[in-house]
Each structure stands twice: as structure tokens, then as C-alpha cells.
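Please go over the structures that come below.
What follows draws every value from the coordinates through simple rules; no lab data is involved. Note that this is a predicted model, so its numbers are computed, not measured. Cβ atoms are built from the backbone, for glycine too; each structure is taken alone.
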Structure P
Amino acid sequence: MSGAEHARPGPLVPTLREYALLADGERGALVGPHGDVAWLCAPRFEDPAVLSALLGGRSRYRLAPLARSVWGGSYEPGTLVWRNRWVTDDGAVVQCRDALALPADPDRVVLLRRIGVLRGRARVVADLDPRAGFDREGVRAEHRDDDGTWTARTGDLGVRWTGAPEATRSGRRDGLTTAFELAEGEQRDLVLEIGPGDPRSWSRPVPASVRWQETEAEWAGRVPALDGAWSPPQARHSLAVLHGLTSAAGAMVAAATTSLPERFDGHEDYDYRYAWVRDQCYAGVAAYTAGDDRLGDSATRFLTARLLHDGPRLAPAYTADGDPVPGPGRVDLPGYPGADAGTGNQVRTQFQLDSFGEALQVFAAAARRGRLDEEGERAARVAVEAITQRWQEPDAGIWELGDRQWTHSKLAVVAGLRAWSAAGRAASPARHHDASVLQLAEQVLAEATRTGLHPSGRWQRAADDERVDAALLLGGLRGAVPLDDPRSLDTLAAVQSELSVDGYVFRFRHDARPLPEAEGAFLLCSYWTAMTEAQLGQPVSAVSRLEKALAAAGPPQLFSEEFDPEQHQLRGNLPQGFVHALALEACVRVPDLLAGRPLG
């Protein structure tokens, strides 16, 4: 073998900003610029991947032109229907329309792909090789029916593929492959179904045209227009992403993926395919703020169920079905470059005090909109009682670090208690628990002030940690103290001067290194800061910061948890639900705040 052959580079993996999300509330897929579905867990978000090329697996599902081409793509407004588009060497324009079918079947993935030629003539390749169990199980028992439908098994999952009757086994590789030619105006539907059991026992396939009509109608009824928002297309798209991550049971997973690195070689690669209580609260508040009661009610329903079941022992996160999150484990895959591949999350053992306060924010928002039922009220009382019992305990805090007396955690429960008390007074002035709720809020605030106030007058992270933290902005933004309270004003000034780089906001300073060397900017911190600036009458800073944060997304307009302001790349799992929640809330709130309209 020659030295040149030894030096041949391996394939480049697309950057995270190039992947688009397909999601139906029960599972999510990532589609890359080469027409490849690089990630899909089946049948649910938290199950093992059946398409895992994103983490270096051999499984694949590609649908794209054969010729050399240049790529672009966009979502259909208010949906997670994605359109890949390519222009080939000879000028042909090829488009592939992708979606997970709605309404979703919780037990079976239905992936719709419609490829067509808008101009010219093109030869197209379809290449399918699903591998269950994170690439451990190959395809077996392939069978083609008389109508051209393919069925197969991989692990415990059945596979059915329609629309590629001429496909053949791939020879030296596993799976099925075909190439076909389409003239201008022609298109072809391919439908992939994956679920438990023998696919030959499933009911007959629903025609692709019917599946598309149902999916289009579902999206049209789910995502309202947000004409009054800042950047209505981005705000509406963030709302669509939140719908795509939210199951029929009401749980919103934090992200569709696992093990995408926050810092390369930093081993900060986590599994976020679970429903975090805090993230769910951010999404619920954002949804009610945007007037989307359907999505807001989903959050209320999930929080109600979990609080009534677990009370003061509320876990930070659950599976979408409300079960405990599994502990950390490793997966035998190469991983996304710079990271290991793993599943599960150690958060299952943590106590996070702020979650109770955030839940009360959601219940208060639901009550203001007349959406809270008796069970929801009972769950809110459980949250108040849990705060009464546990507010003096150290907790892991918003950033899930070591157990300490975090100032943000105390401010979060104060804000939640005040919001719940105010909502109760508005709904029923005769309520008898208001006084005790407010007394509890004052008690917690007094302790937060005693231990969490920096000598300069701003909030600090903890009694033994004088650093500023962007999460401390929520004390003023959510109403723990008045926004124009000197403690809030000084905290904002410190965040602006100490935690902002090129308009992007970082969580806190880890050490003496420049901020971008320690970690990426946290996009939700930018949205908190923009809303705080808007409410304090700093329009130039607020608008500039909001637009900067919105511009961090790639072509599919998806956000991960972190953004690298030097390399302009997304870092972490994709898409991160709570970032989209704060983007949505900021897009709705900032115009109201700048116009002097009160927070609703």
C-alpha cells in the first residue's frame, strides 16, 4: 500500500448545523445534507438507534441524486416537513420532501420520503440498511411481496419499505439498494415503517398520498401563526420543534439525540432523550406566552402527573412515559468525532430544588388562561408543600453540579411561589393559602439574600461562590424580586460585562481562561439577557442580543445547547428543547416589553 493511500483522509462528517430534525412527538430523526437519515431511535426517543450513522454506525438510509451536486434545504413553514434540494452538475434540480407521519403511532415509526425532479432529469439512489440495537443487529429475513413491498427484521424490530420495488440486496453490504431515473415533474414516494413484531402480520400499508395528507393537516392544526412576534418565522419554527419533541402523553424530551459533544475531547457527551422537568417548565411557560394552549396543557399534564406521583421526591428527569431514567452506559460505536457514545444519565439520582418553583410558574400560567383543573391545583399544592419541606437542603442546581445552597434555586422557588399566589388571587380572591405561600416566599428570599448577595450588591452563585451566573437573571425576570431591584440591576450589569462575548452570553466563568476556551456560550442565557434588557428599557442591547442568538442556528434553524462564537458552530445535543422554548418566549416577549406592555 502506497504512502498516499495511507494518508487518504476519512470521510468528513457533516457539522451539527447542517442536520434537520424530523419528529412526531414519539421519536426523532436527523437528516443530513447528503440525503441520509443519520439518526433514528425506534420505536421511541429513548430506545436504541436503528439508524446510527451520526455516531459512526454502519446503518444508513440515503435518498439523493447520484450526480455531483450542491445542497440546500428548508422547512415548510410551521411544520417539521423538511425539503432537501440539490442542483446537479448538469443543472437538474432534485428535491426530497421528508417527514415523520402524523398522527403518530407510539409503537411504529412511519418515515415519509417523496423525491422528485423540479428541472431536468436525474438519476436517484435509494440505499437502506437499518441496524437495530445501536448497529448491533443486521437485516435478516428480507422478503419482497408481489406488490413490490419489502419486509425484513432487525433485532426485535420489523421493517416494511414501500416505493422501491426494484431494489436488490446490496451484495457485499447488507441492506437494499436501487437507482432509478426521474424526468422533470416526476416524483416517487418511499415509506419506511419500523416497529415491534413481524411486519408481514401488520395491516396493509396506508397509501403514501393519504399519509402525506394526514401529516399536512396535523401540522396545519398544531402550530399557530405568531404574527406579533419578533422574527415570526423563527418563533413559529421553534414552536414546531417543541411540538415535535412532545409526546401524546405530554412529555417533552430535552433533545432527540445522545452523545453529541459540548466540548471536543472534553467527554461532556450526555444522553438527553428524556423529559427534564425544568425543560418542560420552560416549554410550558413559552407555549402559554405564545398562546399555544395545546402545548402548554401538555406540559401542565406531565408536571401534574409527576408531582402527584412523586411529590417531594420529584426526579429531575423521566422517560417520556414517566419512568425513571436509566443510569449511564456505553454504546459500542465510534461516536460523533471528539466524543464517546453512551446512553442513560446520572441526573436520575439528583435533587433539583428549582424544578418545584418552575413547575409553579407553569401552573400559574395555566391558571391565568383558565386552563388549570382540580388535579393541576392539587399538584401545585404538592409543589408548595415540597418547597416547604426541602428548600433548606443543598441541591444540584440548574446546571446539575455538586450539591450546594445555590442562590438561583432559592430565587426560582420564590418566583414560583409568588406567581402561584398571584394567579390564585386573580382566579379566586377568597383562597386561604395565599398568606402562607407568600410568607414562605419571603422566608426563602431572606435566606437567599443572606447567603447569596455579593458585597457589590449583585446576586452571587452561592454563599461560598462569589461568581456571577447568568441564571441569576431569572430572579428579576420571573418575579422573585422586582426587575428594577438594585440586586437585579447589578446582576444584569455583571452578566453584560463579565459573561458576554460578541453578544453571546456564557453561564459563568469556570476559571481564568477566556470564556470560549472553557465551554460554548449557552444560548438560553442570551435569551434571558435579551428579555431582561428589554424589560429594563435597553432596546438596542435587547434587540441586538436577540438577533445574535437567533442567528446562531444553521440552515435548518435548529439550536443546540451551546454555540461556539469563535468557530460559529453548534455544540451539544440537537435540537435542544429548552433553547427553542426560550427563543420562542423571547421572540414573543421582547416586542411586548419594548412597547411597554406588561408580562402576561
Structure Q
Amino acid sequence: MDHDFSLILTFVGGLTAALLFGLIARKLHLSPLVGYLLAGVVVGPYSPGFVADSHTVEQFAELGVILLMFGVGLHFHLKDLIAVQKVAVPGAVVQISVATVLGVIVGWCFGWSTISGLVFGMAISVASTVVLTRVLEDHQNLHTPSGHVALGWLVVEDLFTILLLVLIPAVMEARQSGAGGWDSILSELGWMFVKLSVLVALTLFAGKKIIPLVLRYVARTGARDLFTLAVLVIALGVAVCSAEFFGASMVLGAFLAGMVVGQSDFCARAAAEAMLMRDAFAVLFFVSVGMMFDPMSVGDCWPLALATLAVVMIGKPLAAYVVVRCLRRPLALALNVSVALAQVGEFSFILAGIGLVYGILPPEANQAIILAAVISISLNPILYRKITPVVKWLERRGIGLPAHSLANVVPPPEEDARRVVLVGFGPTGRMLKSILNDNGVEVVIVEMNIDTVTRIRGQGGKIVYGDARQREVLKHAGIEYAESLILSSSIPDAKDIVEMAIELNPRLDVMIHTKYMRDVDILKEAGASQVFSSESEVALSMAEYFLREGGADDEKIVSERLRIRAELNNECTSDLCHEELNA
């Protein structure tokens, strides 16, 4: 009974501390992640007062990581992973190699052996899944090209970590048993690759047939709690089986399970159900990291921690930036990926723990990694927020312009021809292009999906590959000659696109699709002629249906549409709406 109460007390105490310090961090205009880390320090064993059970918190945190990666997998299809392999695979390999070499150099400076430096470097070479996904989600970049590259990068790092978890114990046992042990190392590695291949095959191919059938059967019962339970069982079950039977990480198993469910009809509902518990448990991951930090150790290990932080926040991102740019990818993508990966991951502590068990690493190495993790995780959201202003500043000076868009300059339209620049070619964009073309309007598309660009260009369409947030991309799309700019989907930094486009063409008529009504005023102040909010348009459509079903004639419906639209606009400009914007 006492153990059960201790578990509940740890769970409630950890979440309460995270809530309080998260609110304080938010008030100070910092990321809530900083508050969660400080909460961990406060409830940890190295601070006076209430002490949470670290083992319990770690188990809860692992649940959060599993559910988080399941949610990421829901929206990350296999084709997205294949699409970024040319950047993610070489990038991860180079970055891990650079971090490992720098780790060896740091180790030599502190009198360690080469093997100690290798393990230390490899431990700090991997980034945090939780931090990266949270930062990308907070900035609406998770499902962008930058987000896909970063996630693909993490998958490669995850596979690398699995390799190390097998290799390090095998090498240490081989050193203890003599040269004959190397045969067992090769055998162990070969067996690991076989098991990973079977895991991927079973999950992505067999699971693609079985998992949707199970969810469909449960959904037909009509019981919401059963469906929630089924989603949790699939996420946690595949994760546990991947670790128990295939020697892989539970994070990788959960990610693969999410990819399977994401390709089914149950993607949206599964994401909503998993999110109910995901965020609460994911918060405990940051609490668990803070609990490992001993403030009293700073005086002894600060030189090593400073060197570790330099590798994590300078060496790693610089290597990532150079690789992405050498692969001729845009400046914005290179900065997004390199900054997002500039922190210490969950597996860093696992690898460091193995190093301590086998006597490879000294105790101060673990505290240095924890201190570097706390600082890098705290600074990561702040640095990521500065990327867009930095990119704009560099591009205004002609630095980092996307070379691939220079070959795609759209010529001026013929005399008296009407041109519209359309940003985004999803379902709404395709419909708009069809309607405009049927009415004799030339449409130039700006799109980031290279497969879409290749297909449309092959059909003879006018399309530019690039990010509309970059001035040169808009210029190559012929924005100076266009009469209108249409943003067909809700895009981050839409306000900046509007201001840049109007600066290039003051006569431009700008129409924008945005998700929330609260963004309407901001975009109109930036110069947009019309802003269509998903919230308001749904309200109008539902009202029109209700009136029509009630017998209202067309004149009445048009009149009501105008009245409702005016009321919605007035509501958005009210003091209440402005308070929401400021919040």
C-alpha cells in the first residue's frame, strides 16, 4: 500500500511541479520545457523537500516517449522517409562521426583513453526525440520538409544507437575474453540486422493488414473507451515487442506502429485518442532529466560540461549545416535541421550508463552530459525561434539564396494576360488552379514538394520549387507581373509572405486561407485583401444549410451570409479577440 501511495505521490508531485514551473517559464517568455527541467531539479534527490521516486518517473517518461513517437509516426509515411533519405542518411552519418571525433579530442584533453572518448562522443552525438518533436510542433514545422528531414535524421540516429547498445557490451566482453571473442561480435551484429529487418517487415507489411482490421472491429462496437484502449495496446504492444523479441528500441517500434496506423482510415481518431495521455507523460521525460542533475557537481565538472556543450551546440549543428548545404538544400532547411538537433537525447544517458557499468567513462562524464542536456534543452526552443529572422537578414544580403530555384524563372506573361501566383498545391490549390485556368487565368504554382513539382512541370504547368517565405522564390514565380497572390493553405509566417510580396508588387491583390479567425486582423494589417478563415467559412456553410433546410429563399440566404460575415469580422476585431491574440 505504501508503495502504491508513493507511486501516486510521485506522479502527482511531478506533474504539479511541472505545471507550476511551466507557468513561471511561460510568464518569463521562456519555453515551458525550461520549467519542466527546473521542476525535475526541485523534486529530485539532490534538492531538499519532497523527493520523487526517480525510477517511477523514468518509467512514466518512457511511456510518454513511446506515445509521442507513435503520434509522430501517424503523420510520417514511408514515402516521406524515403524522400529525405538522401539528406538524412549522409547527414546523420557525418554528424555522428564529427561528434565522435570531437568527443575523443575532449577526452584526450581530460586525460581519458581513446575508447573512453569514443563512447563519450557517440553518447552526445544523438539528439532528443521529445525535444525535437515538441520544438517542431510548437513552430508548426513538424510536417514540413525541414521536419521530415529532421525526423528521418533521428530515425538514422536511433538505428545507430541500437547498433551501439549491441556493440559496446560485445566489444568489452571480447576484450576480456581475448581475440576469439570477435567472432561472437560479428555473429551478434549479423543477428541484430536480421531481427531489425524482420521487425520492419512484420510491422510495415503484415501489420498493415492486421492492425487496421483490429481497429475496424473495435470501432464497430461503438465504445469509445475500447477504441482508446485498442490504440494504446497497439502503440505500447508493438513498442514492447520490438524491444523484447527483436532487440530494437521501444521508440522505434512505436514509430513503426504509428506509420502503419497513419496509413489507415483511423489516423485522425487514433491521433486524438493517443494525445489524451501523450502530453502528460511526455512532460515527465523532462522532469526525469532534471532529477538526474546534481547542482553541487557543477563546481567539479564545469570545464568538462562546457566542452561537452561546445560539441553539442557548436560542433554538431555546424556539421549538420555544412552537410545540408553541400547537398544543395536551402539555407532555411539547413538552419532548421542543424538547430533542431543541437541538444542531447534520451539515448545519451543510456549509452553513458553503459559506459559507467563497464568502467569506460568516469563518473564526472555522466554529470557533464546531464548538465549539457539541461542547458541545451533549455536554449533549443529559444534558438529555433530566431531562425526565421536570421534567414531573412541573410537573404536580404544575398546570402544563402536557393540555387535550385534560379533555373526555374517564370517569364513575364503575354500582353493582357492575367497571372495569379498560387502558393501550395494541396486539394484547395488544385481546385483553385482548375477554376482559374478554366476562366483564362495563368496560374504559377510555388510548391515545396519536389515530386509535385516534377509532375506538374512534366505536364507543361508553370511551377517553381521553393519556399514562398524566400524573396527570390517569389521573384522567380513572377510576382511582379501577377495581379493576385493566393495562399491556398494555412502557412506559418504568412504575414511575412504578404509583406514581402506587396513590397515586390504594391498593386498585388492578396488572398489567404488561414485556420483561425484570430489571424484575420493580423493578415489584413499586413496588406492582405481577403482572408478566408476555416472557422468562419465552416460557420457560414452550416448556417446556409440550416436556412436552406428551413425553406429560406436565395435572397434571404445571401442577405444572412453577408450579415453573418460582417458579425464574424466584427467579433474578430473586438477587444476579446485582441486579448486572445496577446495571450
*Computing Cα extents along the principal axes in Å gives 86, 57, 49 for which of P, Q?*
Q
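For helix-only ellipticity at 222 nm (-39500 (n - 2.57) for each DSSP H run of 4 or more, over all residues; to 500), the calculated result is -23000, so let me know which of P, Q that is. Walk me through the numbers before you get to the answer.
Details: P: -10500; Q: -23000.
Label of the source structure: Q.
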*Which structure, out of P, Q, was distance in nm of label points 7 Å out along Cα→Cβ at positions 460 and 500 derived from, given a value of 2.4?*
P
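If distance in nm of label points 7 Å out along Cα→Cβ at positions 140 and 532 comes out at 5.8 when worked out from the coordinates, which of P, Q was used? Mind showing how you got there, number by number?
Working: P: 5.8; Q: 1.7.
Value 5.8 for distance in nm of label points 7 Å out along Cα→Cβ at positions 140 and 532 corresponds to P out of P, Q.
Comparing P, Q, where is percent of Cα pairs over 32 Å apart, for residues 316-539 alone highest?
Working: P: 25; Q: 33.
By percent of Cα pairs over 32 Å apart, for residues 316-539 alone, the leading structure of P, Q is Q.
Suppose you compute distance in nm of label points 7 Å out along Cα→Cβ at positions 228 and 468 for every structure in P, Q: which one lands on 3.8? Intermediate values should be presented prior to the final figure.
Values: P: 3.2; Q: 3.8.
Matching structure: Q.
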*If Cα extents along the principal axes in Å, for residues 100-323 alone comes out at 57, 43, 41 when worked out from the coordinates, which of P, Q was used?*
P
